[in-house]
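**Q** The structures come next, written out as structure tokens.
What follows draws every value from the coordinates through simple rules; no lab data is involved. Everything numeric in this text was worked out from a predicted model, so none of it was measured. Cβ atoms are built from the backbone, for glycine too; each structure is taken alone.
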Structure P
Amino acid sequence: MINYKITNEDKEEFRAKGFLIKNNFIDKNYIPELLSKFEPLFRGEFSTGIAPDEWNWVYGKDDKNATRQICNAWKSDNLIRDLVCHNTIGKTLAILMDWEGSRILQDNILWKPPGGKTLGYHQDASYDDWIIPQTMATCWMSLDSTSRKTGTLEYIVNSHTWELSPPNFEFHSPDNYKNSVNEFAKNNNKEIIIEYVEIPAGGVAFHHGLTWHGSGINKSKNHRRAIVSHCIPSNATFHPTNVGGTGKIYKKYKKINSLELDESFFPILWTKDGKSTFISRKI
């Protein structure tokens, strides 16, 4: 299902820029089946019988031009689980971030249709202040070829070395989607260098939790669909008091009198000593 082994050159590029683009990450034979999952999921058809944690676009109800998002579809569909919880993703992100291991915090099913609107610039780690340590890394897997015209990912080069900003809650479809990063850079004397990445279908973008990124309008006639795995260190715990960011949603999984993250909801993908919640199927 996934064809990738990290190299020293990959690690050096990631640490220099805060992101890494690789082609031919997903076996292309799986792309049609993965794409076939999008419409049923957004219609509320969950093959496991379990609803995702967030479902931000519904057929017949929401703006047809909005970028559509579901969070934690791995609970709702086993093929999505096989992809976003794949141990290669966990191992790669742990190596890139110098973690002892990794676990999934959240996945995203992203669908930007023709005319699809913007996503505001942000740092992923700013939304998980309910986790200790407050850090994150992301694996963004493209199922359609992306370009600037389709509203591809835009990264601020080297912004993973910047300070953590407050979360940007003007996230979905802002008119000025670069406003948050422009204000931060101005107030903190930072230089903005934008890279508009082009990722072929089956390719991947890895990025640091501090790396600023966003995306523009899809001005093409093509859909831009992606599946995302957001990971945190395998030894991460709940923060004892903070429930900001997405914690307002995920605090329901906190155990009584414990800060431990339950593997039923935050599965471990890979550790140096070989631990994994799921045994990846040989696909």
Structure Q
Amino acid sequence: MSKEPSKTIGVILASIAANFRDSLLDGLSSSFYEKGYQLVIGLTNNDISREKDFIQKFSKTTDCIIIISAAERYTQIESAVTGTVPMLFLINKPEGCPFSCILESDYSAIYQAIISSANQKKSTVGCICSHRELSATKELLRAYQDAVTASSLPFSKDLIYDVGDDLSFRVDKIIEDMVSKNCHAILAGTPAITNRILDYLVFYNTDPANEPFQLFGYGMVGSTLASQMNIDVIVHPVDHFIDLTVQTCIYLIHHPDYKNTRDYLIKGKLRMHTYNGLRSYQD
């Protein structure tokens, strides 16, 4: 006997701060509402056991599950998957995942940012990221290492700082460590990390005693600090991400026997600037 439609979509989030881009959650809520669905949210704080609990719960109570997983491998959550509702993975694809995924592909944008910077200013680049075991962070680090190597810049794993979900991480201590290694450029791995670094650099870079840091960050076009700080930003077509997610979910709900899976790649776009410290933001 088939389950009665609930007109709800279950959304499981590993971490709002680390994984969601800009207003993605608000956009999904509005778009699904227009189609007669409401969202129910499960926040796991990167706890795999909690993630499995939400999968089991939402499999009984929702029509489709959207999940930003904390799992590195699908086998970590496989036992909780009942197969009674369609599932769609976003942003992170656990190794071996048999479901369709909508992913952000930022390799080209990251590579371009570092290569272009290196052509102007040969500065060692460090990286502050979150959860290096996840697929999105793996791609970020691959682009970072490839671009640094291609630019003949020094590369060291000691310049990769994984802060996990700790958004109170000590930027000053990381900056101090980077300076000791002659590093004066940072690749920030998420919008939340970008915000955190900006809060610090807006003061650090204006101190004449300091050599200014260059920052490559995420999705900061509308922020007050980004309008003052000179940073290269990677932005995503959020509306496209939302539309594709909603359309895919609705299709899966209406075609429960559909077995084909695919990965959809949403490419980030780089907005570049010439580095000279603080100045007005320009498109």
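**Q** To test your reading of the models, identify which of P, Q gives -11500 for helix-only ellipticity at 222 nm (-39500 (n - 2.57) for each DSSP H run of 4 or more, over all residues; to 500) when calculated. Could the numbers behind the result be given before it?
**A** Values: P: -4500; Q: -11500.
Structure of origin is Q.
**Q** One of P, Q was used to compute relative contact order in percent (Cα under 8 Å, 6 or more apart), and the result was 28. Which label is that? It would help to have the intermediate numbers written out before the result.
**A** Details: P: 28; Q: 19.
Value 28 for relative contact order in percent (Cα under 8 Å, 6 or more apart) corresponds to P out of P, Q.
**Q** On to the next question. When semi-axes √(5λ) of the Cα gyration tensor in Å is calculated, the result is 25, 23, 20; to which of the structures P, Q does this value belong?
**A** P
**Q** So, one more: A value of 2.4 was computed for distance in nm of label points 7 Å out along Cα→Cβ at positions 105 and 153; which of P, Q is the source structure?
**A** Working through the options, I get structure Q.
**Q** Looking at structures P, Q, which one was mean count of other Cβ atoms within 10 Å over residues 57-64 calculated from, given that it came out as 19.0?
**A** Only one of P, Q returns 19.0 for mean count of other Cβ atoms within 10 Å over residues 57-64, namely Q.
**Q** For mean count of other Cβ atoms within 10 Å over residues 81-88, which structure out of P, Q has the highest calculated value?
**A** Top value of mean count of other Cβ atoms within 10 Å over residues 81-88, among P, Q, belongs to structure P.
**Q** For FRET efficiency 1/(1 + (r/R0)^6) of positions 49 and 129 (r between Cβ atoms, R0 = 25 Å, to 0.05), which structure out of P, Q has the highest calculated value?
**A** With respect to FRET efficiency 1/(1 + (r/R0)^6) of positions 49 and 129 (r between Cβ atoms, R0 = 25 Å, to 0.05), the highest-scoring structure among P, Q is Q.
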